[in-house]
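See the structures that follow.
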Structure I
Amino acid sequence: MPGHNGMRSDSLLKLKEARDVVVSRVRRLGANRRLPVLVAIDGRSGSGKSVLGSMVAEALSAALVQSDDFYASNISDDEWDTLSPRERAAKVIDWQRLRAEALEPLLRGKAAEWHTFDFALVRPDGTYPPKRDPTRCSPAAVIVLEGAYSSGPQIADLVDLSVLVDAPVSVCHERLSTREEKEFLHSWHARWDAAEEYYFSQVRPKSQFDLVVEN
């Protein structure tokens, strides 16, 4: 039966085993080191990356940053639809804000603060306003960045360990269908499936990750 975020019990077991592997690698990386370790946990939507990211962050008392918070929410649906899959994959995250507002302060051992978009207040053109209250994140010895595209080349110079949570597209879609509305998913798949396929085949294929978790 599906559990957290549509995960079956066997998938959760795999992710718990993967958590232990990631935690072990991070602790080795962090030994005798002053700067925080930055772990990027990447994967398709519905792969289980958010679940693994939360598990790893909890086990390491890490700062948890979600790349979705930095979705380029000022780009309209019409604008997205004029872009190629390659362009969508490159522009989907506001990389400058992610670096400046979250990753760079945390890597310097300072608290970070940013405004995520308000998903509940979508405008007619498909853009979103920022939330009034900021998200705040305290510094920690480990930073976990999770989300699709989170190990993109735009921040490769900051990432110490890249982890791919890999699942078949059909499985990812089944998991998404258990937690999202059908109408939303129809438009989401039409716009983003090709972008994810391009990213995970051309930009960040399996061979480029430090660890691959099959889920």
Structure II
Amino acid sequence: MLKVHFVAHTRAGRIIWLLEELGLEYEVNIMPFTKEGLKSEEHRSRHALGRVPVLEDGDVSIYESGAIVQYILERHKDGGLKPSVDSPEFPFYLQWFHYCEGMVMPPMNQIVVQTILLPPDRRDENVLKQAQKLLSKSLAPVNETLAGKDYLIGDFSAADIMLGHSCFMANMQGCVSDEMENIKAYVEKIAARPAFKKAIEMK
């Protein structure tokens, strides 16, 4: 059975969301967001940097949320939640699937570091403002592409699991302005999905 090593409010939520959408059976190891948990020798044997998510599937153990999503779709649900290679939507599916980690999450990571992870005396307001500005720029094309659409390529796909999760987290951090009405509506649609609720409420 598939096993997910998970910490709440991290990218590991994408994997639980995907598995719930696909109706696949899995077990989950819910870990504390602590040095003792993530940096333990046991977990470092799964991920050298002590991070999540990690997926175990028999003799296979892999990390990186995007790689895990693609692995599950190919090995366990071929054809599910992605357009066919010859579909007109396929190039854009790939684009938005990878856009989150390439453009949205780097400034998001900085914002989390500067507002949550670092103690107040080590935070840098200039770094925070630069990250917020970059995140706003990175979200603008997403807001534009969602005009008149429920999801990124029209139908719900794994691209929404990748980028939609990032948009939800950005909105939760107060980083999606009211002017980005399309993203606001998109986040509401995502939040209403039962599979997403299961993932986001897991602790």
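When distance in nm of label points 7 Å out along Cα→Cβ at positions 33 and 57 is calculated, the result is 1.9; to which of the structures I, II does this value belong? Let's see the in-between values first.
Working: I: 1.9; II: 2.8.
It traces back to I.
Of the structures labelled I, II, one was used to calculate mean count of other Cβ atoms within 10 Å over residues 41-48, giving 26.9. Name it.
Details: I: 26.9; II: 12.6.
Comparing all candidates, it corresponds to I.
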(request) Tell me which of I, II gives 24 when you compute relative contact order in percent (Cα under 8 Å, 6 or more apart). (result) II
(request) Kindly point out which one of I, II the value -10500 was derived from, the read-out being helix-only ellipticity at 222 nm (-39500 (n - 2.57) for each DSSP H run of 4 or more, over all residues; to 500). (result) I
(request) Out of I, II, choose the structure whose coordinates give distance in nm of label points 7 Å out along Cα→Cβ at positions 17 and 185 equal to 2.7 when calculated. (result) I
(message) Of the structures labelled I, II, one was used to calculate FRET efficiency 1/(1 + (r/R0)^6) of positions 25 and 137 (r between Cβ atoms, R0 = 35 Å, to 0.05), giving 0.30. Name it.
(response) II
(request) Consider the structures I, II: one of them gives 0.65 for FRET efficiency 1/(1 + (r/R0)^6) of positions 49 and 161 (r between Cβ atoms, R0 = 25 Å, to 0.05) as calculated from the coordinates. Say which. (result) II
(request) Using the calculated result 2.4 for distance in nm of label points 7 Å out along Cα→Cβ at positions 97 and 153, pick out the matching structure from I, II. (result) I
(request) Using the calculated result 25, 25, 14 for semi-axes √(5λ) of the Cα gyration tensor in Å, pick out the matching structure from I, II. (result) II
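Every number here is computed from the coordinates shown, using simple stated rules; none is lab data. No experiment lies behind these values; they were computed from the predicted model shown. Cβ atoms are built from the backbone, for glycine too; each structure is taken alone.
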